[in-house]
Structure P
């Protein structure tokens, strides 16, 4: 089974080396690709200096475009499973094998690593937890499915969903919307408990000033996704 870790990276010079070295040590059965989203810091230089597997985007596409690039790469290269791991050190690669075991033995299409099942480790900021709870309720209303951590970036998909995302993936704050897309297609989505950490460096793409925009934009996108044919 070919397994790929997709690492979207924008200005992650403070943490990218530590992230990749931990992946190489703790996730030996996985290949990886870094998608450098036109970083303006030393992310590219660090990756190239260390010989990391990297795709350098010519323009900034945002998180959705960067992750979609990873899925396109994974699908074209014949991978069976792909998992997104953020480049800021929040996601512990020790949980990846558990995710593989779950997705293969339970015949599901997407497995999300949730920090809220066992409530261990870093639980995110209070403001963000409010937003997470909001999207949990919205997704439950629209799909009947409870997703405790719909904004989690630690998510693993099978080859069928990889193909779907390679050609159709939300561009802006994609996590909640992409979950609804999988459910709308009849896919099976499950969560397993993980422990997340605070970011080692860089800046979150969701600032306080953008929170209102995020809530409105993603809500509308989820509603549109739900009624798409």
Structure Q
């Protein structure tokens, strides 16, 4: 019979023995789960992981693992294990897994080689005014250099906060922005704005993203996503 169906005798006897032991129900696929898991993360650590996740739903497995280590917890699992714990308890859906697809990343070699600047979309406050969050990110370190709640997006407001950043962190070699005001001129691409001229006089090169390509300032855009999820 084994020769007729092209299988080994070992495989044939396995199915015969399984049928004799449990009938047709025993012929289905069995669980591949091991009988014991000596390296399984203990329930206490899993509970701590889920506790941190519930307090900070926007945090990734990397950040949760690092926070537990910073709290002095012993035996903290790796970020891959933390990710598996979150998936096992339904904290990460299919859409979130798809969104976490690895991308080819790039960054400048040293801090202050390139800053990314932008305004996070404005929002209303209780006193009916609008808040315009200004952000600046260092391309190499992803360090948040500027995070200011502004009441407008004019040149003087932006330049004041940039000057404070220059005094604290030094001058960058280049600043990249989108094509909107006050650093760009949407109606006249390539024309220098007053803000750009001030930066150029300090020896800073100004550059702009391609129209409709926000990924050029991707690190700042990603920072905006965390800002919205955890603060706003």
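Where a number appears in this text, it was derived from the coordinates with a stated rule and is not lab data. Everything numeric in this text was worked out from a predicted model, so none of it was measured. Cβ atoms are built from the backbone, for glycine too; each structure is taken alone.
Values computed for the structure shown
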{"quantity": "Structure (P, Q) behind the derived value 12.3 of mean projected area of the Cα convex hull in nm², for residues 15-118 alone", "calculated": "Q"}
{"quantity": "Identity of the structure behind 3.2 (criterion: distance in nm of label points 7 Å out along Cα→Cβ at positions 39 and 167, calculated), options P, Q", "calculated": "P"}
{"quantity": "Among P, Q, which structure scores highest (criterion: FRET efficiency 1/(1 + (r/R0)^6) of positions 71 and 215 (r between Cβ atoms, R0 = 30 Å, to 0.05))", "calculated": "P"}
{"quantity": "Origin of the derived value 23.4 (mean count of other Cβ atoms within 10 Å over residues 63-70; candidates P, Q)", "calculated": "P"}
{"quantity": "Among P, Q, which structure scores highest (criterion: distance in nm of label points 7 Å out along Cα→Cβ at positions 7 and 183)", "calculated": "Q"}
{"quantity": "Among P, Q, which structure scores highest (criterion: FRET efficiency 1/(1 + (r/R0)^6) of positions 79 and 175 (r between Cβ atoms, R0 = 25 Å, to 0.05))", "calculated": "P"}
{"quantity": "Which of P, Q leads on relative contact order in percent (Cα under 8 Å, 6 or more apart), largest value", "calculated": "P"}
{"quantity": "For 1, 5, 10, 12, 12, 10, 9, 8, 7, 6, 4, 3, 3, 3, 3, 3, 1, 0 (P(r) over Cα pairs in 5 Å bins from 0, in percent, calculated) the corresponding structure among P, Q", "calculated": "Q"}
